[in-house]
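Please go over the structures that come below.
Where a number appears in this text, it was derived from the coordinates with a stated rule and is not lab data. Because the structure is predicted, anything quoted here is derived from the model rather than measured. Cβ atoms are built from the backbone, for glycine too; each structure is taken alone.
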Structure 1
């Protein structure tokens, strides 16, 4: 199976609106994005601007989802937003897509030292995907992720270092706090 990425442009506006409004994303802040909100975000530059670039995720030339790289200008540690088509979820594609995304980032962005992502504490599938793809949990932000019902859950942050991607290892660190 071959995973590739195609950069989005304004010409992708209608396809992007159709994709996002045609799928549910239960672990995102907006679980059921609506076309007018998506269009407004696109008009504000949400998926292509100097700091963000959206990509179609292709499996063997067939569109299966989208990814957006964020914080591209601010530092050497971009973040990502990954969304797979509902019909593609639960098939084990996440690890391969995430590994391919790492490859694209580290090969095309030579100054990138680390690549980051976050998910909700209850998104167990994505948390396992991060680990299987070589990422390491680095933060647990309590009550930081707003939910559709007005509540909040923890946001869990993961990252992979360039050196770990290159060597296929995971650099661990000491979570212990100094004694007070």
Structure 2
């Protein structure tokens, strides 16, 4: 049985090389591709055309939910479930409910952030075909890699594009 192709992987020597190659891949209209670098490359997200993450919005929603939950819980217990006036104090005061609401805000924000990150990144992913290649070790040490997946609509022109962008050791990745 012949192995199916996951995509192409190309090697680049410097951060500047991969930066310019990423711009070329982005401008060519590719959508299913990624860069693997041994260190952070400033501006590479912009060169790849990566949009801003949705995780901060999910975190904000979690925080607002936690704050409202804390305030509602203290209101319910103090004014509805067990109304008890002690020393002329009101049945509900935001001042007394704030510590609980603050802690629940932090807790719900943390859960929403972790959950949002896992869901949006498709994690946990226990296996990825790129990890089978011999190039991956160099991409984590001293080389820069671009991987274009075969599911991309423009995949037929990928090899020529990677060659024109200065990619070396262009090989196919098996699924």
message: For FRET efficiency 1/(1 + (r/R0)^6) of positions 59 and 83 (r between Cβ atoms, R0 = 25 Å, to 0.05), which structure out of 1, 2 has the highest calculated value?
response: 1
- prompt: Which structure, out of 1, 2, was semi-axes √(5λ) of the Cα gyration tensor in Å derived from, given a value of 52, 16, 13?
  reply: 2
- line: Comparing mean count of other Cβ atoms within 10 Å over residues 107-114 across structures 1, 2, the largest value goes to 2
Parent structure of the calculated result -14000, given that helix-only ellipticity at 222 nm (-39500 (n - 2.57) for each DSSP H run of 4 or more, over all residues; to 500) is the read-out and 1, 2 the choices: 2
- line: Cα extents along the principal axes in Å, for residues 43-98 alone, calculated, reads 34, 25, 18; among 1, 2 the input was structure 1
message: Once distance in nm of label points 7 Å out along Cα→Cβ at positions 19 and 163 is calculated for all of 1, 2, which comes out largest?
response: 1
- request: Output the label of whichever structure in 1, 2 has the greatest value of relative contact order in percent (Cα under 8 Å, 6 or more apart).
  value: 2
message: Say we calculate percent of Cα pairs over 19 Å apart, for residues 11-90 alone for every structure; which of 1, 2 gives the highest result?
response: 2
